[in-house]
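Take a look at the structures below.
Derivation of every value follows stated rules applied to the coordinates shown; laboratory data play no part. Values in this document were obtained by computation on a predicted structure and should not be read as measured data. Cβ atoms are built from the backbone, for glycine too; each structure is taken alone.
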Structure I
């Protein structure tokens, strides 16, 4: 084999520090703090690093963000002792999980991570892995408020409830496990948190929180903030992201200058995108601006419509909504999508469609989305797109139904 034909070995994935210079200024401190926290220490001696009172909150936060599997410690709450020069010598962590229960929590977390990564195919490109992980977190997790565990990857992946920090830390860890380098980033003032993802030679912004709708709806996934450039991010004029240029979190080496994906096919897609055998499957909820949905397969950069959904959704006073609300899910070789009153299946193997469920005539709510839970199809029922719906296990997928 010619040496020119040998693919260069990809560098191991890395989660970069929340603060770019933390390892330059305090070399080794993040891994040291992480080691102590994994040992469940109540007191950590950091005097040799010479960290000042002013610097330590961000250093500590960065150490935990660089190790998202340390979910059982509060990244912002701790006590400390310092000398007369305001150099910290002892840190006292705040554990948000009872120390006796941490091992059980870790077991649940590891299982959730392993189950999650079963949906990531090692044959996929890094782009496809990043997309699969992005979409699944958003489908499985609901934005909430609160304290403690909702700020962590555990909250997002095990409990299915998180704030922006929990989304970002979960995405960071799963990308890392899938072999993709990344970092968490915050705006330096309002503490909105999102991710920078490294694909090829470039960095891109990904904000899962802003891609997850409120109220949460089954199968609803936005891709507005998935793999975008600095220019694209700034064009949204979002107050949440104004501080991303601050020296606290953002430096030249992490600039997202590439617009490679700014106009990608997925940008306006509001359903989960599935990758099967080098093809993308998704629902376009405004197909060619015709106000109806199209179930599409995309191969070799070309879209093919498999089926259209022209049924309309109506308000309680019988006014037609401008939008279409079909969503997509997948289970064991079959795709499922919804109209207002029905659920349909599509077999990848046979290419055949089938109506697998129809609402009773006395049903007053419409379907606004679907997802899978085990072997069940779960449907979101509600009267309007702006209210929080109810979720019901509509049917169990088995050979008889198929």
Structure II
């Protein structure tokens, strides 16, 4: 498998790189979070430093056909600023006008193709469309971990046109390496912190992780399904009654595997789902009717922080409460701070999944943990043990 581009020279090559530049824009169409662009810089710089030309392709948003608001030209100034080179912007991602831009490039230059999803053939995984994209390059690098779980034209199908010249970029390599560090050969004890609103979205992950970890900390709305399954009173808290049996199965599987599942001892409760609601603290299994749990309580924060400090390898996926509301962010922020402290003390800490990444960025701790994943859905599917098309396409001979 062509795993690392370290061993390859891209001198005199037109290198087509699938990046994930699906980044947020403000009303002035300026990039407000350049994390994903910065992540891809090492791969782009490797191509340029070798003396190759870098042709970048990405999607932006979910357009229904061509949409000027979602044009990649809005991203180009930020790429140029971060790379310190001019970025040629193609008027489309396929066709003669786009090829005119990429064919006339000099080595050492960068071009950016127009939004791939302006063409419905991209998400349909259309082979002819993939072939049109392939005309831009001599080599294809997939460096878009955020879309690696999609069998789209630019992320997987295009590999057929580069049977011997396809590689994974540094973002992909780092993502795989760091997730595997948690899943295989980790320094023990290994802890998975799993939060978020619903058990249903985390059942498969929890089932997979039980064979890999020593501890599971559960927070967020999903905790109340576990509490109710064990006979606790959860008041008006979010519960998925149809998954009470799944919660009990996970608890049983963990017991059988010698894995300790930690649930919140106490809960910050509110009488409405609102930042200005009346609040209080309740034992997690004794929440009164009319009240709902929206964050872990102070005893849980202390307990969870102690568990985190005792572990050497830690995965965090999902917040502890409704951290978007300032009244219910204390638990999530405390877990983030505990992870920073654990990292300082030598633990390996991996943050993955959209809300956890949003939280770690919100509190300014991204540089104080070991690794922050750029791929939400892709990372979750990788944790679930699924084969990701964007990785498999490079691996296939």
Q: Kindly point out which one of I, II the value -5500 was derived from, the read-out being helix-only ellipticity at 222 nm (-39500 (n - 2.57) for each DSSP H run of 4 or more, over all residues; to 500).
A: I
Q) Which structure, out of I, II, was distance in nm of label points 7 Å out along Cα→Cβ at positions 345 and 377 calculated from, if the result is 0.8? A) I
Q) For distance in nm of label points 7 Å out along Cα→Cβ at positions 17 and 313, which of the structures I, II scores highest? A) I
Q: For the read-out Cα extents along the principal axes in Å, a value of 76, 57, 42 was computed from one structure; give its label from I, II.
A: I
Q. A value of 9.5 was derived for mean projected area of the Cα convex hull in nm², for residues 241-384 alone; which structure in I, II was it taken from?
A. II
Q: Please state which of the structures I, II yields 10 when relative contact order in percent (Cα under 8 Å, 6 or more apart) is computed from it.
A: I
Q. Comparing structures I, II by mean projected area of the Cα convex hull in nm², for residues 49-88 alone, which one has the largest value?
A. II
